[in-house]
Structure P
Amino acid sequence: MTGSIAAVGAGLAAIGAGIGIGQIGGHAMDAIARQPEHTARIQTVMLIAAALVEGVALFAVVVSIMSK
């Protein structure tokens, strides 16, 4: 039973990361469409935010797997 709960936790973390990174990318494209002269800065901030979301998701997966 504990293993299946850990798998659900890992799956939820992966889904949450996918949704979060999708939101970041979508809003970055909106920002670039509005302010094309700031494309480089927006892309830099977008990549940093996506890396932070991915790091949190990885941490959540490891914690859910290690909690068995």
Structure Q
Amino acid sequence: MLKKNVGGIDRILRIVVGLALIAGFFLNREGAYSWLYLIGVVPLVTGLMSSCPAYSIFGLSTCPMEKK
């Protein structure tokens, strides 16, 4: 399983943007490039999993620090 590296606000934004893009696909199917809205699957999935592979590659994290 991937390590969690997506924090609260980042996670909410990813889910909202992902859902908005997917909704745009269903609302605008007639457009020439409407299939590009399906890119919303990426932020939606990374938001739901709380893990972003790109963050892992670059060593980034928006999760709060663990208190010891």
Here distance in nm of label points 7 Å out along Cα→Cβ at positions 6 and 30 was calculated and came to 3.3; which of the structures P, Q was it taken from?
Q
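Of structures P, Q, which gives 1.19 when Rg/Rh (Cα atoms, Kirkwood Rh) is computed from the coordinates? Don't skip to the answer; put the middle values down first.
Working: P: 1.19; Q: 1.11.
Clearly, the read-out refers to P.
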Upon calculation of distance in nm of label points 7 Å out along Cα→Cβ at positions 14 and 38 from the atomic coordinates, which of the structures P, Q produces 2.1?
Q
With helix-only ellipticity at 222 nm (-39500 (n - 2.57) for each DSSP H run of 4 or more, over all residues; to 500) derived from the coordinates and found to be -16000, which of P, Q does the value describe?
Q
Thinking of P, Q, which structure, once relative contact order in percent (Cα under 8 Å, 6 or more apart) is computed, gives back 59?
P
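Read-outs throughout are calculated quantities, based only on the coordinates presented, and are distinct from any laboratory measurement. Note that the structure is a prediction, hence the values are computed from the model and not measured. Cβ atoms are built from the backbone, for glycine too; each structure is taken alone.
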